[in-house]
Structure I
Amino acid sequence: MNNTKIPDMTAFSSFARPLDPFNYRTNLYILIMTAVCGAIAGAWMLLSSGDFAGAIFSGIYTGAAVFISWVLARDVDPENDWSAFVCSGIAFVFCAGRVDILPLAVAVFFLRMVSRVVGPPAKITDSLLTLGMVGATVFTGYWTFGIVAIVAFAIDGTLNKPLRTQWVFAGLSAFLTLGGLLIIGANDSGYLGFGTLFLMLIALGLGTFAFIQEKKTRILADNSLFAIEPARLRACLVILALMGIGGAFQFGDSGFYGLISVWAVLAGVGAYQVYLRLRPTKRK
């Protein structure tokens with residue numbers, strides 16, 4: 001894990017993680033991978049359909065799915081740089097040409113808040129911004145994210161070194177969720193096919209394996225004055241599972257593929273843990 005020195009950034013936010021591709025090669029690699037995967041997806045769409053506008057959007061969405069998968073994985077599994085690339089690869093393979101950007105952005109905020117991978121607990125401005133994005137997500141149809149927000153804020157207000165004010169935001173999230181349901185309705189639609197259900201079960205199984213294998217020792221956060229509690233990383237896996245299940249429950253196959261980055265992280269982090277357990281150990 002990169003122990004970046006970010007005192008200036010943490011003065012304003014506990015969620016900011018500098019990309020800095022010039023000093024960290026893996027960060028440069030993901031930018032290249034994002035561009036290449038987006039270009040491949042766009043070219044494939046153009047060649048198969050001849051739709052130039054569709055090709056552009058397909059490239060943008062695929063690149064977003066790849067990059068967001070990497071971001072989420074770095075928050076869930078900060079100790080293993082390469083597991084994030086496994087997640088990005090899975091997202092690229094299964095991306096259907098469209099992803100739901102706003103809910104995935106909210107997912108990043110949830111994980112930064114709960115994992116505290118940057119170091120300090122969330123600032124009041126971080127919590128307010130997260131709540132605002134939750135409200136926008138709920139009122140655009142993803143009411144299940146309101147429920148996940150309640151869980152995420154409650155976890156941050158309960159686990160190691162709890163931030164008690166997060167319970168206020170959990171209550172506000174409940175209010176937003178109820179308001180969204182009353183104003184726009186549940187807005188549930190879509191069919192969940194057996195193939196999609198099969199993929200979900202595989203991802204949940206691998207995510208469960210990662211949950212079990214999570215080390216019990218603390219590791220340093222980006223700001224080395226702070227340590228990351230293993231219980232918080234496990235909680236992040238639970239939050240990802242809740243987000244993915246909620247989206248699939250609401251919108252069926254469309255909800256699954258719209259949140260493909262979430263599912264890719266559950267599967268990829270777990271698959272990387274399987275690899276670590278199966279690889280031959282080097283003799284001294």
Structure II
Amino acid sequence: MSWRSDLKGTLQNLFGIGGNLGVKLKNVSGLLEIRNAADGAYQTARALNIAVSAGLNDIATLLDIQGRVAIIEWSFDGNGPVPSPGDNTGKFGFCHTTGVGGTQGRVYYDTGAALTLMPVEVVKALVTTSAVTGTVSLIANAVYALVGGNWILKGDGNASTEGALCWIKVDYDYTAGSPILSTTAIAANWIITQVINDVKTLFNGTAPTLLVELDGVADTTLMATGDSELKTAEPYISNTMHYIDANHAGVVKLTVTPDSSAAGVGSVFVGYTKPSA
């Protein structure tokens with residue numbers, strides 16, 4: 001027999017559920033404890049993992065804690081073929097290109113029965129075991145943080161690059177959607193020393209163009225559309241130096257306008273350094 005009541009609570013500090021094989025909820029000076037039936041030890045509690053748009057006071061599960069800094073052990077293209085549940089049981093994966101099977105830049109967990117999309121509220125950092133190549137690319141054995149919706153490289157296990165010349169390489173072609181963003185960001189107080197647009201295969205459209213910028217709060221033009229010619233396959237070099245302040249720091253952004261091109265491939269190289277004192 002079952003019945004319902006309008007009971008709102010109890011003045012007792014211990015409330016049992018499930019009899020001698022169940023659990024008890026216990027009030028200890030205003031704190032809720034989950035105890036075993038004998039009130040002799042704590043009991044495990046389980047809940048659904050955190051969902052999208054979670055609140056700051058939501059309770060985290062073991063999956064949420066493991067996903068806080070996800071170890072990426074597999075990756076895939078959302079256009080397929082997407083790994084089947086059970087192919088990577090108990091491991092986190094990364095979707096590098098958006099398609100019907102996944103969203104680029106998002107982390108997934110293989111439960112064995114399903115590929116669970118991890119909320120961005122949970123996954124704020126990740127480490128890679130191997131390189132990931134796609135619309136969003138990651139280098140191997142690196143640490144990334146989610147900043148402003150982009151995965152920003154924070155450490156790759158190498159020595160300090162202060163005073164050394166570093167390079168960012170971003171590939172593009174006539175089919176690439178715009179904008180194309182680099183994985184690595186250039187931070188404040190660094191200097192961009194050189195930008196190279198290496199047109200490897202000429203674009204055959206009417207008036208194709210490429211704009212190279214630094215995607216900060218305020219964008220910095222590194223190579224204007226008139227600084228290179230996509231219809232001629234050769235490297236184009238800009239030696240203009242740019243000091244990057246906090247308002248202009250960010251990832252490299254390419255805007256490709258193929259203008260009906262049916263061919264065309266190139267790479268942009270951005271040289272930068274952090275001056276030594």
Structure III
Amino acid sequence: MQKYIVDFAPGLHGHFLEYVLNRYIFGIGSDTDSVFHSSGSAHGINTDLTYQANKQVHRGHFSAFGHQYLPETEKVVFIKHDPRLDFVLLTNIYYRCHPNAVNQSDFNSKEIEQMQESMMFVGSDAELKNNWYSKLMERHFELTEKVPATDLPVLHFDFGTFFSLDSFLEEINRTAHFLEHTFQFDSSLVDLWHEFVRRNQGLALSREGELLFTQICQGTRAPILNDWKLHAFLNYKISKTFDLHDDLKLFGLDPYPESTRQVHGIIMEHVINFDKRW
């Protein structure tokens with residue numbers, strides 16, 4: 001039996017895409033109560049043995065970890081990361097990726113977060129903030145840069161399309177053409193996509209960060225949540241936009257500013273005095 005592969009780096013929603021392609025191109029659904037774990041991942045499909053036995057599309061971290069494709073593989077759908085969504089990816093890895101979570105009906109989300117933090121070898125929120133800031137600034141996303149080394153036909157599925165319904169449906173239709181099958185759309189896919197987005201921590205935190213950054217630039221007053229992940233994102237945006245990398249109120253170990261007005265003032269002081277440093 002011919003097989004199709006979803007090839008993806010960790011955190012790029014390959015489980016979700018595998019299920020969508022099986023369900024809405026090949027008509028192979030799942031009888032699980034939910035394809036989603038409480039963490040938001042679509043690992044729930046892995047415990048549905050009937051689905052697993054009948055699926056036509058198989059997912060795996062083939063290119064990222066140098067694994068060989070299945071012998072029967074005829075075509076590959078490769079999820080291509082968008083660097084503009086690094087923060088979405090990093091956040092979703094933090095909340096979802098754990099080696100023991102993949103084949104469970106559900107998994108303790110706190111255990112995932114604790115494992116992710118332990119891998120950063122730092123303790124305080126300020127240190128965690130600076131760890132993520134470095135990852136974003138230096139782009140520690142090497143696994144996403146590994147592409148399929150194969151002569152098989154490969155479709156590059158745009159990671160960014162996951163987060164826009166019209167773009168996602170167009171990309172699924174394009175994938176159906178690539179696999180030489182029909183996109184079997186029905187409205188349940190819209191409901192599934194809305195559930196996927198509702199559970200997507202990375203997208204939610206990125207949107208919150210973008211709004212706060214806009215308010216910072218405008219000089220309007222809004223509270224900043226006490227969340228080191230959000231602080232890392234704001235510092236990343238500030239550094240990329242204003243060449244500000246060393247203010248102790250933002251990058252030090254003290255508590256992060258609580259208001260967008262405070263951050264606006266730090267930026268304006270930096271802009272006004274920048275040339276006086278030299």
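When relative contact order in percent (Cα under 8 Å, 6 or more apart) is calculated, the result is 21; to which of the structures I, II, III does this value belong? The correct label is III.
Looking across I, II, III, the calculation of Cα extents along the principal axes in Å, for residues 106-209 alone that yields 51, 36, 28 traces back to III.
Comparing distance in nm of label points 7 Å out along Cα→Cβ at positions 34 and 226 across structures I, II, III, the highest figure is found for II. Out of I, II, III, which structure matches -14500 when helix-only ellipticity at 222 nm (-39500 (n - 2.57) for each DSSP H run of 4 or more, over all residues; to 500) is calculated? Value -14500 for helix-only ellipticity at 222 nm (-39500 (n - 2.57) for each DSSP H run of 4 or more, over all residues; to 500) corresponds to III out of I, II, III.
Every read-out reported here was derived from the displayed coordinates using simple, explicitly stated rules and does not represent laboratory data. This structure is a prediction, so every number in the text was calculated from the model and none was measured. Cβ atoms are built from the backbone, for glycine too; each structure is taken alone.
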